[in-house]
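These are the structures in question, set out in turn.
Nothing in this text is a laboratory measurement; each read-out follows from the coordinates by a stated rule. Keep in mind that this is a model prediction, so the values were computed, not measured. Cβ atoms are built from the backbone, for glycine too; each structure is taken alone.
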Structure 1
Amino acid sequence: MPRKTGKIQSNKTILLIVEGETEQIYFSEMKSVERIPGVTVIPRMASHSSVYHILKTALNEQSSLAYDSVWCVFDYDTILQDGTTPEVQEMMKEAQVHNIKFIDSLPSFELWYLLHYVLPKLYYPDQDAVIQELQKYISGYEKTVRWLEHARLYSLLKSLHRESMTNSESLAQRNVNNNESTFCNVYKIFEELKMES
C-alpha cells in the first residue's frame with residue numbers, strides 16, 4: 001500500500017522575553033485571543049526584571065534554535081537609571097548579531113496602551129507620568145497583577161489597534177532627529193505578526 005505523503009504545515013514560533021507582569025499579562029491575553037495562522041507566540045518572563053537577565057535568557061534561548069525569532073521586551077528607563085555595564089553592552093551587541101530584536105519603550109510599556117488613544121508627549125520624566133496620562137483614557141488603570149488580569153487590556157484595546165499603529169508610525173517619524181524623546185517599539189511585533197485590525 002502506498003504511503004500517504006503530504007506537506008507538513010510549518011509553524012513559526014516567536015519567543016517574547018518580557019521584563020515583568022504587565023507585558024506578560026498583555027501578551028498572554030493576545031496569544032489567547034488571536035489565532036494567527038502558522039504562528040505561535042510564547043511570552044515568557046525573565047528570571048529577574050533586569051535588562052541583563054532579559055538578554056541572558058534571550059541569548060540562551062536563541063542558541064537552542066527552538067524558535068524562529070526571539071524578542072526582548074523591556075522598559076528603557078531602567079537602562080537610563082542604572083546605566084549599562086560593559087557586560088550588558090556586549091550582550092546587546094551579541095543579541096543584535098544573532099538577530100534578537102528589541103521591543104523597548106521609554107519610559108515604559110504603558111506608552112503602548114497610550115498610543116491606542118493619542119500621540120504621547122515628547123517627554124515623560126518617568127513611568128508614573130505616563131500612567132497618570134493613561135488614566136484619562138483607561139479609568140482606574142493600576143500597574144498591579146490583580147487589576148491587569150481583570151482589565152483584559154488586550155481585548156479592551158483591540159478595536160483601537162489601527163490607531164495605535166498609526167500613532168506609532170507618527171511617533172517614530174517625530175523621533176527621527178530627536179534621541180532624547182519618548183519612544184515605543186511595541187508596534188514592531190505586530191508588524192512582524194502582520195496582524196490586521
Structure 2
Amino acid sequence: MWQAALLCAIAGYVDALGYLRLGSVFAANMTGNTVLLAIVLAKGEWLRAAAYGLTLAAFFAGAICASVIKRAVPKGAWLPLLVQALLLVVASLSPLGPDKELVLLAFGMGLQGAAVTQLAGTNLYTVVITATICRLASGLVDELWPKAKGPNAAPATASWLVFVVAWLFYGIGAALEVLLFDGLRLPLLIPAVLLILYAGWHALGRRA
C-alpha cells in the first residue's frame with residue numbers, strides 16, 4: 001500500500017510543480033493537457049499548443065520506453081523509475097529552460113506510469129486519478145451492494161482501499177509541493193531521491 005502512496009504523491013508533486021512553474025502545463029495529467037491543447041488550438045494560440053503537444057509526445061515516448069524495458073528485462077520495473085529519478089536530477093541541476101524541463105518531467109512521468117501498474121494486488125496507474133476514482137466507486141459498490149455478494153457474483157476489486165490511498169496521496173503530493181517546497185531552489189531533488197530509494201528497494205528483489 002505504501003508503494004501506491006509514494007508513487008502517487010510523487011506524481012501529484014511533479015504535476016503541481018509543472019503547472020505552477022512551467023507555464024500551466026501538467027507533467028503527468030495528460031487528460032488535462034489534451035483538453036487544454038484542444039482549447040488553445042481552437043483559439044489559434046500556436047505557441048501554447050506546441051508546449052502541450054510536446055508534453056503529450058514526451059509522456060507517450062516515456063511510456064513506450066518503460067514498456068520496452070519491461071519486455072526486455074524481466075522484473076525490471078525499477079529501471080524506468082531509476083531513469084525517471086535521473087531525469088528529475090538533470091531537470092533540477094541543468095539550466096534547460098521551462099520547455100525542455102517540462103519535456104523531461106513528462107517523459108519521466110510516462111516512464112513511471114507504464115513501469116509500475118500492479119500494486120496491492122490490483123491494476124493501478126499512479127499518474128492517473130480519474131480512472132482511480134471510477135475504480136474506487138466500482139469497488140465500493142461491489143463491497144456494499146448485498147446482491148453482489150451472492151455465489152455468482154463477480155470477484156470484488158482486489159482492494160478498494162488502495163484507490164483511496166492513491167487518490168489521497170496524489171493530492172497530498174501536490175499540496176506538499178505548494179505548501180512546503182515551493183520556495184526550494186531544487187525542489188525536484190526530493191522526488192528524485194525518493195524514486196532512487198524505491199528503485200533500489202525494488203531492485204533488491206522485493207515485489208511492488
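Looking across 1, 2, the calculation of mean count of other Cβ atoms within 10 Å over residues 40-47 that yields 16.5 traces back to 1.
State the single structure among 1, 2 that was used to calculate Cα extents along the principal axes in Å, for residues 16-127 alone, giving 45, 31, 22. The correct label is 2.
Can you tell which of 1, 2 yields -13000 when helix-only ellipticity at 222 nm (-39500 (n - 2.57) for each DSSP H run of 4 or more, over all residues; to 500) is derived from it? Checking each candidate, the match is 1. Out of 1, 2, which one gives 59, 46, 36 for Cα extents along the principal axes in Å as computed from the coordinates? The read-out was computed on structure 2. Highest-scoring entry among 1, 2, by FRET efficiency 1/(1 + (r/R0)^6) of positions 24 and 176 (r between Cβ atoms, R0 = 35 Å, to 0.05), is 2. Could you figure out which one of 1, 2 the value 22 for relative contact order in percent (Cα under 8 Å, 6 or more apart) was computed from? Attributed to the structure labelled 1. A value of 3.1 for distance in nm of label points 7 Å out along Cα→Cβ at positions 32 and 104, calculated from one of 1, 2, originates in structure 1. semi-axes √(5λ) of the Cα gyration tensor in Å, for residues 88-143 alone was computed and gave 33, 11, 7; which structure, 1, 2, did it come from? Only structure 2 yields this read-out.
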